[in-house]
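Here, each number is a calculation from the coordinates, and none is a lab measurement. Because the structure is a prediction, the values reported are computed rather than measured. Cβ atoms are built from the backbone, for glycine too; each structure is taken alone.
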Structure 1
Amino acid sequence: MMESILDELADEYDGRVKVCQINIDDNKALAAEIGIGVVPTFVVFKWGKPVAAASGILSKNVLVDMIKT
């Protein structure tokens, strides 16, 4: 479910937004640095800084609002 929403957002915002996924079990240091403790967690970065974050199953509209932050 979330993967299809993320794929849609990647297509809709192509060239403006980069959608990435990390496996926190394989990237514990990065997860700790960003503050990810639960899955799924979504973090929006602008200019290398986190500007919005939310955890749990989110609607496409919520993710779009986060991107527009």
Structure 2
Amino acid sequence: MNLNQEQDTNLDVAEIVSLLESSDESEVEALRARAEQVCLKTFGRDVYLRAIIEFSNCCRQDCLYCGLRRSN
């Protein structure tokens, strides 16, 4: 399968599974390289770290990712 890095390649689930199960290391490496390229194009190289600093276990916000959120 050609995973041309110059063009958008949309694979369906069966194609991805086939590539991942392949014993051809060059196909697996091509899939990994293409995934890295798409990831970098989408998210870039920046990493953001966030830390919760609360002086109590109560918070008025209701952020879905947070263990201290109001609805908990």
Structure 3
Amino acid sequence: MENVYIALKKHGTPKLIHIVSVIGSKTGVGYVKKIFPEDTHLWIATIDDTLSSKGYIIPGLGDAGDLSFGLKL
């Protein structure tokens, strides 16, 4: 997401930025607030408190994204 923002800024400054997510973490929200402009709008259905040692949101969806694309090797 940060790389997309950097690429967009090469072509001008966006008037408004909206970020939409089903699940987020407090850590992720803090990072977005640090990187993106102050007036960035975050639309997050639920914000969970913690991350696992692997960086998965707890309780969140765990490794659902990984499992959606086949077995882990």
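The value -10500 for helix-only ellipticity at 222 nm (-39500 (n - 2.57) for each DSSP H run of 4 or more, over all residues; to 500) was derived from one model only; which of 1, 2, 3 is it?
Working: 1: -10500; 2: -12500; 3: -7500.
Answer by label: 1.
Compare distance in nm of label points 7 Å out along Cα→Cβ at positions 32 and 56 across structures 1, 2, 3 and report the one with the greatest value.
Once distance in nm of label points 7 Å out along Cα→Cβ at positions 32 and 56 is tallied for 1, 2, 3, the winner is 2.
Given a value of 23 for relative contact order in percent (Cα under 8 Å, 6 or more apart), point me to the structure among 1, 2, 3 it was derived from. Display every interim value, and only then the final one.
Numbers: 1: 23; 2: 19; 3: 27.
Clearly, the read-out refers to 1.
Out of 1, 2, 3, which one gives 19, 14, 12 for semi-axes √(5λ) of the Cα gyration tensor in Å as computed from the coordinates? Could the numbers behind the result be given before it?
Numbers: 1: 19, 14, 12; 2: 41, 15, 11; 3: 26, 16, 11.
The correct label is 1.
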